[in-house]
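Alright, structures below, take your time with them.
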Structure I
């Protein structure tokens, strides 16, 4: 049993069903070993896609997704996706190839200091140095990735520890050749000893531990009582539920049910979007900034006071503030709370909502005020939706997409202006049915996220919403969709530019340099890759085009809608800094 097969056994034991990769000689035994054990190998066209897919599997299942990339440039190509996972607190494992242990630092192919390179963007990293280390290092990687504040972990896998001992011994002999003097004899002796140390364990001595359930965060009953009393004394509370509350997928349906009976108005962000379904009277989508200013109690569960909340300045000065977070640092980031609750947000909310509920009229005046803001927000959307634009009005297109979504749809957002617009109009149908990059705002996540969503929820309708700028990062992955039979519906909002940047850049600086694209024929790229492309322009029947795309997807073929959209001022001044 070679090292690649041992790694595959650990992955299988940890519940891994998919291994995302771009092939490389350094990691071939891992891929072959995983395939033998029934782990599905999803080979993509660029390394970031593999890591993004692993990230999305983690978010959707709670089990760390796994990607394997080759040494050197394979690892460096994965850096942005790793950082995105770190910012999103996604527990994933990246297996990186490496040169033979005896050749490190000697100019071997693709040899770089990978651990030092990644030390600031992964939660933990390790290099396997002998076969005895493979199982404990990988099992530790899974534990570290999922415990506490989840995050990505990197495991370096040297090539000489992945192949059979006999073959590795032959490689080292070939490198040195027959001994011609005492120096050659010493070198050969050293290499034989090196191989002996590499393979110190027998296959029988390598045992897999049982998969352990990570112990949940403790919920302090005193914290529950503190927040209960604050709620009882409040007349205008607001609950914001962030991505960290979605880290335990298995409890989300229960949490959703209890929140619907809680009686407190809710704003959902990040991975918590969709938690309460498309239409819940307690959920609000508009006027969040006003609500935070006017509330007398603000509870933020699962996100810090970062740029999304104006670094805490969005919260009114007279409001009491409760922070619930797994991270001690995030609990007090930018604003010190009146109650700092170190706990898993979903676990805490489950206990809180079981301990206290408010009737439908308890906060009637406050709900009425929030409803006015909600109506005003919807009216604003309708005004912009009716505006005449040179091409398809993007808000109108988003409304049609929202109406077309099936009840089991999963929506992936990858882009700037078009996707941000869609976030106001396209309503996720249920928990974990909306995925976007998260706090890092990374473009290029779309293809990997969509691949993962379709693999994890095979029967679901997966919609990938691209801006035309973001589409440039992942269009070649349509080939991956086709090869792996992933009938994803892709909609490209094609306004021929980086509009989110251009809107403010032109107004502030008077120049559109670097922001201009073309109305490219993206649908023809889909056709060239054996998917189906649809061109959608102004005057075309949008409903028919969307229905056609759904039918093509149901037949098993990926489809790309290239929608030529116009521009509006709906999101003017929304650039984040």
Structure II
């Protein structure tokens, strides 16, 4: 970590703190309420009011010791308002302005220990569970390993201790992290510029988030995506010329350097859509205007070919029941998919992946993996290897298949042309599930072996002209608990879910790609799960008795529906 020294900063005033305290008392109900007198009618309640209130930490107390100043400084780094004004009040005048809190963030799993090195220096040793870099990329670490931060040197100013030397960046507890940082999804393009590919990031709340998002989009994507699977519409060398990014009438004004002037109309459309998609999660932003030297550049509207930012599927459950195969309504009635449903039943399919067009599907049958289409098109056997797991199918109309034993990964065209997809799976693992994401740029795999269950995602590197999958990139492993792997699925564009079994209980966990994992409860005897729309609310679980469950609060509720298997929708 770099060391910082610098100029003067105006410190927090007692009046500002008093104002915040009064607001806190008002919202917490500490203002007295009259208990007698007549009842008077009030005005209409405006349910659209958004209360943007947060309890701020306090500045340094008079006479505080070095240890108290250090602990107070750590507490103050949870508040990014006004460029971490409160945290800077703990710093000496000549470093307050040059300390860079945005250089990176360490997330601690518990309190650390302070050691006095000499009369003016303290060190802090703490177990770190995660870190966030300067452009919002989150990574986990072994929380059992303690890390000693760069020394904190102190000086006295006007008789009070202040921190005179420290490393850039901040330290925050894992309990405070969710409220101190906001989750934002950046977008890049797949190599063929067909789909937008999400990249989850984290930025300090209330700290010019739109500006930080734009600066991050101008940088490459997270490493596991930046291996030929994704590209950016941003010309090389482009910088944000004017900061912060302002928002006027819902339109973010993004002033970039002159590199964008050399783009064609199509390239400008792609750049604007990439920025618009990345800023869509920022409150109050509905569009983007790109300027150079604060002059708007001409960008035509899309007439056709604009991709969905987040592809959606039919929200209804797709399943095989006693009544047939198709979309299931709330009372268990089936709406078949034309002749495709009949073909799936006739083929004795035990697993099905429906393509985006909803006119063809890849199915696991007693013969192997078969592609089925509506109309008179004959079924085509694509993979007859033994021991195959449930297939997946992508938007390029390649059916993906692999044996549980972990043999060759095939991506097969509808005419039966097989393409081997290079993938470096760990030795001695069994493949439990395989799912291509709806943007066609990532693959989710659940594995099992001597080391227990593993959930990994990888980028899909394709031939740019044909879309043929060539290989999978680096395997990004997600933390998962349990003794035995059961199933995994995509939840939405940046989250996946898994089922594991331990001592007869089955646990569902949700994992953010570039974020945290959390348990989603214990559905009874779960054997399969699928995702839909709406994040975790769209998840459905099938148990060993054929009952379908959905998440409700911290538990799972039986929907009353029954099925022999649940189908996935690409």
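Listing for the model above:
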{"read-out": "Which of I, II yields 3.1 [distance in nm of label points 7 Å out along Cα→Cβ at positions 281 and 401, calculated]", "value": "I"}
{"read-out": "At a computed 28.8 (mean projected area of the Cα convex hull in nm²), which of I, II", "value": "I"}
{"read-out": "Distance in nm of label points 7 Å out along Cα→Cβ at positions 65 and 273 derived as 6.1 - corresponding label from I, II", "value": "II"}
{"read-out": "Identity of the structure behind 3.9 (criterion: distance in nm of label points 7 Å out along Cα→Cβ at positions 257 and 289, calculated), options I, II", "value": "I"}
{"read-out": "Comparison of I, II - label where mean count of other Cβ atoms within 10 Å over residues 369-376 is highest", "value": "II"}
{"read-out": "Structure with the greatest value (metric relative contact order in percent (Cα under 8 Å, 6 or more apart), set I, II)", "value": "I"}
{"read-out": "When distance in nm of label points 7 Å out along Cα→Cβ at positions 89 and 137 is computed for each of I, II, the largest belongs to", "value": "II"}
{"read-out": "Given 132 for volume of the Cα convex hull per residue in Å³, for residues 417-552 alone, calculated: source structure among I, II", "value": "I"}
{"read-out": "Entry that produces -12500 once helix-only ellipticity at 222 nm (-39500 (n - 2.57) for each DSSP H run of 4 or more, over all residues; to 500) is calculated, selected from I, II", "value": "I"}
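Values quoted throughout were computed directly from the atomic coordinates according to the rules given, and no laboratory measurement underlies them. The shown structure was predicted, so the numbers you read here are calculated from the model rather than taken from an experiment. Cβ atoms are built from the backbone, for glycine too; each structure is taken alone.
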